[in-house]
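Listed next: structures, encoded as structure tokens.
Taken together, the values in this text are just the output of simple stated rules run on the coordinates, not laboratory data. Predicted model, so just to flag it, every value in this text is computed and none were measured. Cβ atoms are built from the backbone, for glycine too; each structure is taken alone.
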Structure 1
Amino acid sequence: MLAYLLALSIFSVTASERVEQAIMSYVDANHNSENAEYQYDFRRVRWSHFPANFDSIDVLRIGKDTPLGNTIFTIGIYKDKNLIKAVPVSVGVTMLVKAVVTDIPINTGEKLKNYTITARSVTNKNSMPVVDPSALEGKQAKRYIRAGSTIYLSMFENVPVVDIGDKVDIVIEKGLIKVTAEGLARQKGGVGDIIRVVNLGSKKVIRVEIVDSVTVALK
């Protein structure tokens, strides 16, 4: 009995090291992110699901388009170069990034001023903090942001160059034909924003992209 337990312990350590290395290599090869580090939690892996004898293992696929969060990795187990079993394992994956954190409060309409670059954990690709302050150039806070807050792009908006009620020139291009019409802004926005304007000629409300403070383009 003691010999069996010892053999099982040796197998588990060997299997765990190989599985962990395979998963980390797979993530690095397929989801490599510059200036970020992945961290793993393998505590949910059930080593009893692995066969006693095998030659090699490989990650066949993961259950979603990103490894972040609680992720199912399907591990292929091979013997004599033949796939003998596919084992799903649950692994917690966290990305450690160097994010922008504001040192002082930011009022609505203010730009980012004093900040620190601090390590932050990310478990959802849709909640990625700002890692490069230059991404906030030409942007202002949508709302009040407390000191010590991790900064996300969704907290900011382009500095408005067009306000509600401003008259603008609507540029419409089709091939070599370029037409300009007068418009009235129904929304405020910055360069690159999509807003609604009224075409004063046709009286229709259309969606356009802001080019500058007096020009918008129909897309």
Structure 2
Amino acid sequence: MHSHAAALNDLHLALDRQLAATIDAARRGDWPGYLTHFLTLREELLSHIGYEDEELFPFLEQQGLGGAIIAELREDHAHFRELLEALSAASPRHDPEGCIAELEHLAAFQAGHHAREQAACYGHADREGAAPPPPAKPPAQAVDELPAMDLRGLQPPEPIVRIFQALERSPDTPVRAILPHEPVPLYGLLRERGFGWAGTQRTDGGFELLIRKA
């Protein structure tokens, strides 16, 4: 039977592979590929740390695992969320070096966190019979395979209205939208409704956004 520790290790290896693919796409300037890989990475990483914060860590605390250890790992998770938030709002096409540096920082931090978590938690999870982690979600559909809604030229708030109409019609289908500029006010609304996103500046001056249910 596949152990809890093995399942968590497999998930971390999958996150490492997805992060490596994201970095590779950024280095090659493949921005549609970058968005596809980054969105999958973001969703998988947030799902993983959400499971640990809400299920695994409380279970281990109930079994007597030291609170200081769990507190440190929760702080790591808060930093993961900050890094993902910063990368979600970044413009990798305009600042590829800065984006790659942030991704490499994420990779180094992810490796250190995995090592700390593996040493502190995985054996306890197996011995105490913790609930298994959720399975990985299917990969995001490639950006260039999705039809794009070109919302440039529309007056506010029409672009945001149309985006939410599309999400309401089919909430499990990713939405690709092209806007005249980065829609910063939209991000909080998406977060409140349980959607994740990634975006990048376009060479024609617009901003391309990919939205998917978190």
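Comparing Rg/Rh (Cα atoms, Kirkwood Rh) across structures 1, 2, the highest figure comes from 1.
Structures 1, 2 were compared on relative contact order in percent (Cα under 8 Å, 6 or more apart), and the highest value belongs to 2.
Given a value of 4.5 for distance in nm of label points 7 Å out along Cα→Cβ at positions 59 and 195, calculated from one of 1, 2, which structure does it belong to? Answer for the origin of the read-out: 1. The greatest value of distance in nm of label points 7 Å out along Cα→Cβ at positions 27 and 203 among structures 1, 2 is that of 1.
A value of -19000 for helix-only ellipticity at 222 nm (-39500 (n - 2.57) for each DSSP H run of 4 or more, over all residues; to 500), calculated from one of 1, 2, originates in structure 2.
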